[in-house]
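Visitor: The following blocks contain the structures, represented as structure tokens.
Bear in mind that the values in this text are calculations on the coordinates, not laboratory data. No experiment lies behind these values; they were computed from the predicted model shown. Cβ atoms are built from the backbone, for glycine too; each structure is taken alone.
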Structure I
Amino acid sequence: MKFKQPLIFIPLLVSSTQLIANEEAHPVIKWFSEAEYELDLSVIGYFHKPTSAEANQDVAAFLGRFSMQSTTWFNDQWALGFKLYTSYSSQSDGYTGTFGSFSHPNNKSSYVDFETLWVRYEHDDFSLLLGKEYIETGLAELYSPLDRFALVNFFNPSQPYDMGVWQAAIDYFIEDDTLSFKVLPIYNQALFPGASSRWIGDTNDPQFTQIAQTYTIEDDYREIKFSHVSYLLQYKGSRAGYDFSALVHYGVALYPTLQFGELPNQRRKIEPLATSVAFSVLKVIDQWTLYGEAIYQHSNDHQDDNFIRYALGASYVEYSLANFLNLDQIKTTVQWSGDETVDQADSRIVDASSRYARPFRGSVLTRIEFEHNSKWRSLLSSAYNLESDYALLAAVEYRPTDNLSLNLEAAFFDGDSDTFFGRWKDNDYLKFRAIYKF
């Protein structure tokens with residue numbers, strides 16, 4: 001395992017006593033002096049070397065991430081918030097540059113960047129937000145087909161991170177419900193592993209596992225212009241015992257297609273413009289939680305399939321058996337995720353629709369969580385696709401204090417090399433992870 005760059009840390013750990021001379025500190029000083037910090041360190045050991053000679057051959061990797069976040073209220077109405085991170089990986093081709101650019105988007109993670117950065121105005125009936133903030137739209141507990149408008153950092157798929165999305169948003173409050181409208185002027189792709197990463201698999205693209213390496217795939221990025229702006233309208237509500245949500249989205253779709261290029265072996269990777277309509281509902285009945293979600297996408301000019309994605313799930317919290325086993329509780333969750341094509345893409349311009357880029361098209365997801373006590377927690381999880389590939393995960397967490405979390409995790413993958421989990425069958429791993437907050 002080679003360590004080629006030093007871990008970059010942000011030199012802003014200054015105590016508030018050095019900055020604040022009186023009770024009324026300047027808001028900018030409070031912004032940093034009241035910040036919360038997190039150090040996230042992981043060591044991963046792989047049981048196999050990758051079969052691809054082009055992939056990084058290290059059987060161990062070190063991941064480091066340091067972040068700071070803060071929210072400062074200037075008065076009762078105005079607030080400014082951010083989360084800034086810096087990352088390191090011992091594996092090459094992982095990160096590039098600092099602070100992602102608006103005009104030159106890419107799918108590589110930066111060494112240093114803002115995960116969120118926003119200004120908010122609060123009123124009795126509404127709030128306004130401008131900047132980079134998370135977007136959460138789904139209710140499903142294991143995998144939500146509705147949570148597709150957010151940005152995720154998949155540099156290492158065993159340890160993804162949520163990222164904020166640039167937006168101008170308004171939330172209008174109707175008693176316990178919220179009507180939200182977001183304008184998303186910049187399309188950012190999800191951040192994927194580098195070209196030499198063992199997580200790419202046997203193809204040269206992290207999303208299209210069935211494409212042969214002989215193809216040259218070029219990303220066709222959506223530049224910043226008015227016709228590429230996306231819009232998201234959502235209504236969220238709560239009633240006694242259940243939550244519900246409905247949304248409409250128009251703009252750049254999450255899942256890309258491969259269109260024919262100028263040369264026979266060339267393909268252009270394009271996210272089409274599309275309209276999506278979705279709903280979700282979650283109901284709590286005693287120890288049971290039942291939920292369902294569905295989203296329909298209709299693509300412009302048949303540049304992709306028109307399809308429906310959905311999820312149905314249930315979870316149950318068991319106390320009697322848990323107490324017999326000297327545990328606090330056992331929570332079991334089972335979910336079915338499906339995907340149905342309503343109308344196919346135009347085969348004259350589209351070589352491969354987004355079908356292969358859409359995960360969990362027919363999958364059973366399970367998770368069993370064991371709450372031993374306030375310090376110990378363990379879980380068993382699985383994902384089985386009808387294509388016959390699957391993933392298994394087991395983990396245990398120890399929290400000696402509220403600020404420190406120690407995790408030991410093992411995962412196993414199997415299936416054909418052109419399937420979602422089968423491409424990672426060389427990546428069975430054992431990981432130790434420590435998270436310290438201060």
Structure II
Amino acid sequence: MNKISNRLFSSFLSNQDLAKVKLVSYFPLLVDEDKYSLLPSDHCYYYPLTVDVKQKKVIKGELNFFNQIIFNNYKKDNLLPLDKVNFPDLKQVDKQNAIIVNLIDNCYGHSFLKLLNLYEIYSLYKEVFDIFVICPVALQHYVPKDKFKLINVKLGFNDAMICYDFEPIILWVKQQYKSIDFVTLDTYYCHQTPDDLTAFFGFLPENHISQKQYITFYYRADYFRTWAGNKQQKRIINFFNQLQNYFPTTQLVIAGDLDSTKFPNSIKDIRTKAFGKEVDLMCNSYFANSFIVIGLIGSNMLQPSMFCDFTVHLTQKNKITIIAEEMLNHPIESMSGWFKNIYLIGNEDLSDINSNLLCEQIILLYHTYIAKKYKEVAFTNKLFSSRMSQSEFYKNHYPFFDSEKSLQLKSNITDFCFKKSIIKYKINKVLKKLKLNY
């Protein structure tokens with residue numbers, strides 16, 4: 001996906017139709033007397049829909065998990081209550097024209113991915129428009145106040161499915177400006193320079209020091225987002241104990257949701273009951289300083305995928321279809337870049353991925369990752385006198401990782417698999433001969 005040259009609704013709508021635009025929760029609608037249509041922005045790009053309001057009948061498109069919500073819940077004059085809105089203090093209007101960006105959604109992950117669009121929107125339109133951002137409270141601290149005019153909406157992510165009409169917000173902005181417009185958003189947008197996003201949004205604390213020293217597991221308390229249900233605690237502890245054999249000096253960290261579950265003192269526990277600016281920035285700092293971050297697939301892995309070069313998404317088989325969505329989309333320009341997001345597939349509750357199996361797979365994958373790193377460096381450094389051997393490279397650049405022990409693990413697994421294959425081959429050969437004789 002390349003840079004979008006024009007995100008404005010006015011690029012595909014007439015002035016007459018632009019005046020009919022409504023923002024109904026996270027759905028941009030073109031509303032006529034007796035019908036409405038979803039406008040191309042965010043998921044509405046991919047799930048178009050036109051509905052006859054009087055007959056409540058689909059005229060164009062088809063219903064699915066996304067647009068079924070607006071189909072079921074759309075009501076005329078279901079206006080957003082003003083007590084749920086915090087408007088900015090407009091001491092002055094900088095431009096004659098304004099645009100409205102709507103970050104509201106029914107889950108944190110989608111709102112966060114919409115937020116990232118602000119980087120390009122600002123570069124495209126800062127000279128011509130004042131830019132208003134409708135934002136859920138959970139993300140307000142990431143919106144740069146010196147660049148945007150923030151409109152906080154006090155709706156929980158589930159409340160977004162009530163489908164309030166944001167007309168009070170649109171009218172308030174219209175009163176201040178000669179004209180207003182809206183912009184398209186894309187949660188799958190490919191960010192060409194991910195590092196620039198960190199500085200733009202202030203994702204890391206001001207006192208952040210870049211120093212890789214952790215391996216982090218992102219813990220979820222919700223039973224349906226756990227690794228093997230009630231066995232999660234035991235599996236994480238066993239997994240960390242085995243992993244420590246290969247990363248003997250690395251601090252192990254547990255992040256995410258704080259509940260009554262306890263972990264040994266050897267595991268640094270940074271879990272929290274409530275997220276906010278300080279907690280978010282602290283967690284981002286840990287992710288940025290982690291060699292590896294492991295967690296169940298979901299929006300909780302978005303920030304790790306931004307800051308860590310090696311993330312492991314444990315994926316239930318019924319979640320395979322959302323692979324590559326709950327992550328930062330960016331160009332992959334090297335072999336090692338493919339290891340930034342690794343997906344390990346298990347059954348419906350991941351109970352078939354035990355601690356030993358997860359440790360083995362991560363060790364082998366991490367060894368493969370640093371081997372690719374070595375090849376990239378070796379290819380770019382053609383001076384024979386300064387080139388390092390592979391083992392020297394590992395010791396110099398990855399001293400925290402016991403590469404010799406991981407090589408032994410690889411050898412043991414290879415030998416075991418080979419012997420097992422030979423035994424199966426011989427058994428099948430005998431069975432085939434017996435069958436022929438019979």
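Visitor: For which of the structures I, II does the calculation of Cα extents along the principal axes in Å, for residues 262-405 alone return 64, 34, 32?
Guide: Numbers: I: 64, 34, 32; II: 54, 34, 33.
It must be structure I, since only it matches.
Visitor: Also: Thinking of I, II, which structure, once FRET efficiency 1/(1 + (r/R0)^6) of positions 134 and 350 (r between Cβ atoms, R0 = 35 Å, to 0.05) is computed, gives back 0.65? Don't jump to the answer; show the numbers that get you there.
Guide: Details: I: 0.65; II: 0.45.
This figure was derived from I.
Visitor: Suppose Cα extents along the principal axes in Å, for residues 326-429 alone works out to 52, 38, 27; of I, II, which structure was it derived from? Please list the in-between numbers first.
Guide: Working: I: 60, 29, 26; II: 52, 38, 27.
The read-out comes from structure II.
Visitor: OK, next. -10000 is what came out when helix-only ellipticity at 222 nm (-39500 (n - 2.57) for each DSSP H run of 4 or more, over all residues; to 500) was calculated for one structure; which of I, II is it? If you can, show how the numbers build up before the last one.
Guide: Numbers: I: -500; II: -10000.
Label of the source structure: II.
Visitor: Further question: Which one of I, II has Kirkwood radius over Cα pairs in Å, as calculated from the coordinates, equal to 24.8? Mind dumping the intermediate values first?
Guide: Working: I: 23.7; II: 24.8.
Going label by label, the one that fits is II.
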